[in-house]
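Throughout, read-outs are computed from the coordinates displayed, never taken from laboratory work. Quick caveat, the model's predicted, so the values are computed rather than measured. Cβ atoms are built from the backbone, for glycine too; each structure is taken alone.
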Structure I
């Protein structure tokens, strides 16, 4: 969970040509499958793309992430670039100690467009409990990746790998027993 503080501010409304005050507030945010789903239902496009989001889309995602109750809309108008940078760092945090080897990464790379429904499908297919939809999204995606890797059958070694392994074993035995062959 990320906590951000939006200070008291005075902002200008271009439509009315008037200044207005925004009472500051501390907000609790969670980057989860739930917030992703809310954002995608509003914008009708996938959130998890390399495409940059507009400021309005970013602010809307912050609204979707907000788990603090009864927050006035004006509070979100007071979000500045410093807060957006804090949120971005939080979104990029892996939230886990799990890492993947290059070989595992290659096996799990998928060119499919990932939407909330695809992630829900993976959760159902891998029998991941629905309460995990409230986890940090990166942690949930790591769990899905781990479940996917662990459920795959072990790959058979290629002929070259078998020959290399046998050569290494033979070399080790020759050294251990001081033998020429």
Structure II
């Protein structure tokens, strides 16, 4: 009789454990910062920003030079020449402002282009850990208002291991 009761209890415990739902949480930002691709991406972005900054500084200097020359000669120039040169300076300023906007958009596009494969790599690793571990879901640590440390497992280390990181 004791064996039957013991077997029944074991069966119930086994059934409950088999149906237990696993929940996980991960710090994707920590994982991404550990990837070597991030430092490469940051270096590339910094280089691009410096190039745009140098270009902008060159344009600013050219506009300043042209405006100063116009101011010096303004009193001696005929009105039609003065107006044409003022328009040239205005056009240069507009081109400069447009260039700043274009550069900002190009930087954002390049950032998105470089980040997409990195984000995909991390997401694929999270999905692989989730599937291999039988998790119902894995939530991003920073996006939840509350995560129970007893009911949800931190799988950050597992994802890092999947990616070959320490």
Structure III
């Protein structure tokens, strides 16, 4: 089986996926990691193929600030978090992620809980997506803001809102 692990390009998002990625690889699966090329020094020494897509976090942070005027420091609002993870990251990463997935041809996407690119790729490839969630549950205000922003981002790719429901895999989209 060919599996893509999809993560926001930050250590706290990528590193928790690696134990599962190792276990999947050790079980005989071909595993690749979809994230920014800036994570190469973390991914490649582990022996995984990097599918580079999207900019590093600094570029995304600057884009969020340019769009919203907000710099939340240590206290991000649900709207700011949604703009970063479910709008800016999706918009700046989708084209490259879809191209990488078209070449890799995954059978499954495993995403970390704040990765909204993985579900887009899963829909485009018409494959299932699983979510690896670690740590405490996100507060409902953050979930609502993230899902609303993702719904808006996904609509640009022709994905229905129902795709955000757990376990839902929509029809293939162009990509």
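The value -26500 for helix-only ellipticity at 222 nm (-39500 (n - 2.57) for each DSSP H run of 4 or more, over all residues; to 500) was derived from one model only; which of I, II, III is it?
II
Tell me which structure, out of I, II, III, gives 17, 25, 21, 16, 12, 8, 2 once P(r) over Cα pairs in 10 Å bins from 0, in percent, for residues 88-151 alone is calculated.
Matching structure: II.
Name the one structure among I, II, III that mean projected area of the Cα convex hull in nm² of 9.3 was derived from.
III
State the single structure among I, II, III that was used to calculate Rg and Dmax of the Cα atoms in Å, for residues 80-119 alone, giving 10.8, 33.
Computed on structure III.
Computing mean count of other Cβ atoms within 10 Å over residues 32-39 for each of I, II, III, which one ends up highest?
Between I, II, III, the highest calculated value is found for III.
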